[in-house]
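Okay, got some structures for you below.
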Structure 1
Amino acid sequence: MPTLSTCLWFDGHAEEAATFYVSLFPNARILETTHYPHGSVLIVRFELEGQVYLALNGGPHYTLTPACSLVATCDTQAEVDALWQALCEGGQESRCGWLTDRFGVSWQVVPRALPRLLHGPDPAGSQRAIAAMMTMSKLDLPALQRAYDGS
């Protein structure tokens, strides 16, 4: 059975990016590094929380865009805050839990409870939570819950 992995294209920062990402997640590791014949890094295979990624030093021909993003689902607001802060360092915040890190990779940092609030049994509460989310950069779970509850 085939397996799937995501390949991220970098212009010379594949090893640095993979090392950074591995440092952010508890179940993460570098699997292998492949070098060009002249010695510089070509590909770094790494794993984050059971998912394998390839970081490729492919050159300046292509750049990453928010059209493809990595979604990090966090159990607590503290996890959201810590991951957001680390990924934003040298990067750029966007809206609704999205950011672009210093390597150009787009991320969505999302509380695990978000779908319950956006698609909950109270349609008016869900609409309030969506409206609140639209005003946020980093998602604030307690504020989203208050919006859902109407308090």
Structure 2
Amino acid sequence: MEKRIAIIRIHGKKGLRKDVKDTFNMLRLYKKHNCVIVSSSKSFAGMIGKIDNYVSWGEIDSETMMLLLEKRGKLARKKKLNETYTKEKLNLSLDEFASEIINFKKELKDLPGLKLFFKLSPPKGGFERGGIKKPFAMGGACGYRKDMINSLIKRMI
């Protein structure tokens, strides 16, 4: 069963190979602490495999998706995403739009003018004790974190 996956870039731009840089650009992860929401299809799985040491990723839930859209959703010309804009364009509330994205009924690109990535701040309390160079399974921040990505995103919003 397909799920929505949140990918957060943890490393900066210094010292990356060209193929890793290209993958970041294809995923729209231009800067450190940016987040994108993708499906768990084979093509995205291959991209995640290539950049696994530089990102943290896992399955996002509807509540966290709603928080991302509400607090960090941006429109063109640096305007914030709000309830009236989604009502006007899609005839849906932000909460309904978030649940439809999670259930694959809508995509982020269905809302015109919405930036397809979210700029986050560094996490409150910092990353895990192992730092950003170790995998999550060994106490670090990189790699697959299942549904623990939701608590990380909430600390970064």
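Comparing relative contact order in percent (Cα under 8 Å, 6 or more apart) across 1, 2, which structure shows the greatest value? Walk me through the intermediate numbers first.
Details: 1: 19; 2: 28.
Ranking 1, 2 on relative contact order in percent (Cα under 8 Å, 6 or more apart), first place is 2.
I have 1.00 for Rg/Rh (Cα atoms, Kirkwood Rh), for residues 37-116 alone, calculated from one of the structures 1, 2. Which structure is it? Each step should come with its number before you reach the end.
Details: 1: 1.03; 2: 1.00.
Going through each structure in turn, the value belongs to 2.
Work out which structure the value 11, 42, 35, 12, 1 belongs to, where P(r) over Cα pairs in 10 Å bins from 0, in percent was derived from one of 1, 2. Walk me through the numbers on the way to the answer.
Working: 1: 11, 35, 29, 17, 6, 1, 0; 2: 11, 42, 35, 12, 1.
Matching structure: 2.
Out of 1, 2, which has the highest value for mean count of other Cβ atoms within 10 Å over residues 109-116?
On the way: 1: 17.6; 2: 13.9.
When mean count of other Cβ atoms within 10 Å over residues 109-116 is computed for each of 1, 2, structure 1 gives the biggest number.
Hey, FRET efficiency 1/(1 + (r/R0)^6) of positions 13 and 93 (r between Cβ atoms, R0 = 41 Å, to 0.05) derived from one of 1, 2 reads 0.65; which structure?
Going label by label, the one that fits is 2.
Every number in this text was worked out from the coordinates using simple rules, so none of it is lab data. Quantities reported herein were computed from a predicted structural model and do not represent experimental measurements. Cβ atoms are built from the backbone, for glycine too; each structure is taken alone.
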